[in-house]
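Participant: Alright, structures below, take your time with them.
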Structure 1
Amino acid sequence: MAARVRPRDLGIAAVLAVVQLVGGHFAARNLGVELSPLGYGLLVVGPALVAVRRPYPVPVLVGAIAAAASFVLLGYGYGPIFLSLVVAFLNAGVNGSRARSYPLVPLGYALTVWPVPTLMHVKSASWWQAVGLASWLAVLVGIAEGVRQRRAVVQARQERAVAARRQEQERRRSQASAERLAIARELHDVLGHSLSLINVQAAVALELLPRKPEQAATALVAIRDASRDALGEVHTLLKSIRAADGAPTGPVPSVTDLDVLVHHARAAGVDVDTAVTGAVRKLPSLVDGAAARIVREALTNVVRHAPGARAAVTVGYSPTGLSIRVDNGPSPG
């Protein structure tokens, strides 16, 4: 695929061509030299190569050196022809390979300044001009290296910024995943207990309705209470999710409210005794909520697997922790 030339590069090449043609003409006249068509052609070669310097930095530099060296060695003297050579070198030094572009600097100096022009007995620079040109070449190398280093620093900053954005996106995805998992656990804790009780009581109601409708009514009342409480807890959970600080906006189950925790199990026909040992104290919210869920889940298992059994819940406070014990007897059936 052919390299695409930018309009801006064509404009720069055109300006260089005009400057080198006009400047080279008058510089040769001042030296008493008449430019031939070949000389004018060499003045145009450099600018033409500059137009494609971006995709071919090192080959353009080689061509510019060849054009300038030919111009000088043919006896046309010095002049603006070096402008395209400077542009070609800066482009190669910044965008090309150091190993390929930097060694061309002394080569170009040798072909255009010293010693080749002297050995070929063509008009060459004086010693102080040679020293000055060498100094300017060193300055050009420093400029190219400075631009290259600056570009590397900017690129490194951009890469770090991209990496930081990716890390932030990954952190947000992880946070969202953790929040979804927390919501799923909360919904399971809120609904699992109530739905299990509703399922058990619905089965009891269906069993008793044809024979003992009054006992079936008790089971239906338990279903109503469990569903009402479950809806209330779901509403509380949703409000806490919508809240800016994520704090609960309504009452949450607490292990200090044992009568509330065992209410559904008692309504389901389980005779539950409660006991508290040790000095009751305020617990951290996470510990309190987890303890309440443990009690409710244990009683749900009693209702599910040993309906009508007698159960005992004991909560023990100690200076270093909290203990929960749930025991149940066999099902009467």
Structure 2
Amino acid sequence: MRILFADDGVPYDGRTPVEDPLGGGERAVVGLARALAARGHRVSVATQIIDPASVDGVGWLPLPVDAQDDSLPETVDVLVAVRRPSLLRLPVRPGRKALWVLGDPTSLTRPAVRARLLHHRPDLLFVSESQRRAWPGTGGLTAHVLTPGAAAPFLAADPDPDPPAVAVSTVHPAHGLDWLLDRWEAGIAPAAPDAHLHLYSVLLTAGLNGQPVPADIAHRVDRVRALADAGVSVLAPGPDAALADAWRRARVFLHPGSSGDHACWSLVEAQAAGLPAVARSLGGAAERLVDGETGHLAPDDAAFENLAAMLLTQPGVAANLSTGARDPARRRPWVDVARDLEAHWLRFGR
């Protein structure tokens, strides 16, 4: 099949996750596009890049800037709009259209968006059952859950057999950081006084380095700085290989989560690397770990504190969960996602 993905967010191509930090949704596009190309499909991805490139069998193209721009192929079998329904109107002739929904599905109910969906009638691709359940299901559109995979560096990570008492988190400063720091101060650090919390955040790194950050982030930068003596530190996110190495050398991944986070990209990758997790059961978190076997879902604040402290102070318990996370039956490379999508499209095309 000839497949075109379109994403009008940040500029990136297939080299970006190897060289630079990149968001989970963008890494997912890279992973799925590469896997589909490896399975013999002709795959192109249009993003906000300037110069076209070919990486791992995928053609990376600039999005058209006007109606006269002919950077895209004229005809494809499938056009996959990433996140934005507005991309369904790109100047290509697709056999079918799909919308890969990465965020809050309730945004699809806005009148203008709903009208666009009913006009184009795309196949809706969700990232979790929780996301599909949150979608009101209007217009009789076809919906499918495409469970994400993990990139090769995470799947190849070999967990440290005796990792230090380090918890890691990629929590967004505006969506769960305050809650996590409350848990660290109130219960985790007192119960595990030798433990450390490493926060991987572009915004917090910028703020600590004196760069301007939004006003709602600035006070959180100050709070993190004040907790240095409690073992809290901030690290700059890196490319896939660097993150995978950090995950394999940690004891536990802390995932506060949020009701609107249905993908839980970092949780997927941490589990793939064999890193046990403690998570609140919000959004798609319950679909990303097996409670009691690869990590724990905390029913309340006190449980989150107790479970995190247990893994930080009892390495044997963490090691058993790591073994569970590394079970081959639970590992999902992007090529498995590509196979699922092919099977879905074959059913959809009948």
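Coordinate-derived values only; no laboratory data. Computed from a predicted model, the values in this text were never measured in an experiment. Cβ atoms are built from the backbone, for glycine too; each structure is taken alone.
Participant: With Kirkwood radius over Cα pairs in Å derived from the coordinates and found to be 28.2, which of 1, 2 does the value describe?
Facilitator: 1
Participant: Work out which structure the value 32, 14, 14 belongs to, where Cα extents along the principal axes in Å, for residues 41-80 alone was derived from one of 1, 2.
Facilitator: Corresponding structure: 1.
Participant: Have a look at 1, 2 and say which one yields 1.8 for distance in nm of label points 7 Å out along Cα→Cβ at positions 33 and 49, as calculated.
Facilitator: The read-out was computed on structure 1.
Participant: One of 1, 2 was used to calculate helix-only ellipticity at 222 nm (-39500 (n - 2.57) for each DSSP H run of 4 or more, over all residues; to 500), giving -23500; which?
Facilitator: Only structure 1 yields this read-out.
Participant: Which of the displayed structures (1, 2) returns the greatest value of relative contact order in percent (Cα under 8 Å, 6 or more apart) on calculation?
Facilitator: Looking at the calculated values, the largest one is 2.
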